[in-house]
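Please find the structures below.
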Structure I
Amino acid sequence: MQIMDFLSKKAILTDIKATKKEDVIKELVEVLINAGEIEKRNRSKLIDALMGRESLGSTAIGQGIAIPHAKSDCVSSLVAAFGLSKKGVDFDSLDGEPAYIFFLLVAPQDSAGPHLKALARISRLLKDKYFRDSLRACTDDKSIIKIISGEDEKKV
C-alpha cells in the first residue's frame with residue numbers, strides 16, 4: 001500500500017496554526033473539506049468520530065508524530081490529510097513530547113483491512129528519522145508530496 005494512494009494532494013498543510021489537539025483535528029478536517037474529500041455537512045460528525053477515537057487513547061505515537069484516525073460513513077474510501085506544526089502541539093504523546101507531523105486518516109465504516117494497512121504503512125515510514133526530519137524541513141506541499149512519493153517508490 002502506498003501513502004499517495006490515499007493522501008489527498010490538496011489536503012496538505014505545511015503550517016498548522018492550532019496549538020491544541022482538538023483544534024489540530026478541526027484544522028485538518030477543514031483541509032479535507034476544502035480539498036473536496038469530505039462534505040461540509042459532515043464536519044461535526046467527523047470531528048466527533050476523531051475525538052471519540054482520541055478519548056480511547058492518544059494517537060500520538062511519539063517521536064513528534066500523531067496519526068489521528070477514525071472510521072466514518074462520511075467517506076466511501078480511505079482518505080488522509082497531512083499537516084506540519086512548526087511549534088509542536090501537546091497531543092498526549094506516549095513519550096510526552098509535542099507532535100509536529102500529523103497524518104489524519106478517515107476510513108469507511110466497514111474497512112478494517114485498508115485502515116489498518118494504512119496505519120501500519122505510515123507508522124513504518126515514520127520510524128525512519130531521516131524521513132521525519134525531511135518532512136519537518138518542508139515549507140511547501142510540493143516538497144512533502146515529493147518526499148512521500150519517493151518513499152512510496154522505495155518500499156512497496
Structure II
Amino acid sequence: MSEHIAFIGLGSNLGDRKAYLACARQALSRYGTLERCSSLYETEPVDVRDQPHFLNQVIALRTRLDPVALLRACLAIEQMLGRERRILKGPRTIDLDLLLYEDEILAIETEALHLILPHPHLHRRRFVLVPLCEICPDGRHPVLGKSFSQLLAELEDTAEVRLYA
C-alpha cells in the first residue's frame with residue numbers, strides 16, 4: 001500500500017487552544033507520519049465574527065489512508081476532542097480540514113459524507129495560506145495551477161493572521 005501526503009488545517013478557538021491542537025496532532029500521528037508542521041498562528045474569525053480568535057496551523061501528514069478514510073479519522077478526532085456542531089462556522093474546540101491530498105481532485109457529497117479536494121476555500125483564506133506557505137511555499141493548487149505563495153500574494157482576504165508567541 002502506497003503512502004500519500006495530505007495537508008490538514010487545524011484550528012481551535014475554545015478552551016486551551018494550544019492543547020487542543022497538540023492533542024489533534026498526536027491523534028493524527030496514529031494515522032501516519034507528521035512530515036511538517038507550521039508554526040501556530042492567531043487569527044481573527046472570518047465568517048462568524050462574534051467569537052474568540054483562533055489558533056491555526058497546517059500540517060503535512062504522510063499516510064496510507066485514502067482521502068475518505070482520512071476524513072473519517074479527522075471527524076473521529078474532532079468528536080473525541082469534544083467538537084460540537086451547534087452553530088455553522090461557530091466556536092469550536094477543534095476543527096480539522098482536509099485541505100489537499102497529493103494532487104487529488106475529488107468531490108463526494110452524500111448525506112453521511114462531504115469531501116471536496118482541494119478544499120474549496122483554501123485559496124481564499126489567509127489563515128490557511130499563511131501556514132501552508134510556511135511549510136510548502138512552492139506547492140501548487142491542483143485546480144488553479146498557481147503556487148500557494150502566488151495565491152497568498154493575490155489574496156484579497158485581509159483578516160489578521162499573526163505568529164503566536
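Things to note:
- Entry that produces -13000 once helix-only ellipticity at 222 nm (-39500 (n - 2.57) for each DSSP H run of 4 or more, over all residues; to 500) is calculated, selected from I, II: I
- Identity of the structure behind 15.2 (criterion: Kirkwood radius over Cα pairs in Å, calculated), options I, II: I
- Distance in nm of label points 7 Å out along Cα→Cβ at positions 4 and 100 - structure with the largest value, from I, II: I
- Test item: distance in nm of label points 7 Å out along Cα→Cβ at positions 36 and 132 calculated as 1.3, pick one of I, II: II
- Structures I, II were shown, and mean count of other Cβ atoms within 10 Å over residues 44-51 at 12.8 was computed from II.
Any read-out appearing in this document is the output of simple, stated calculations on the displayed coordinates, not a laboratory observation. Note that the structure is a prediction, hence the values are computed from the model and not measured. Cβ atoms are built from the backbone, for glycine too; each structure is taken alone.
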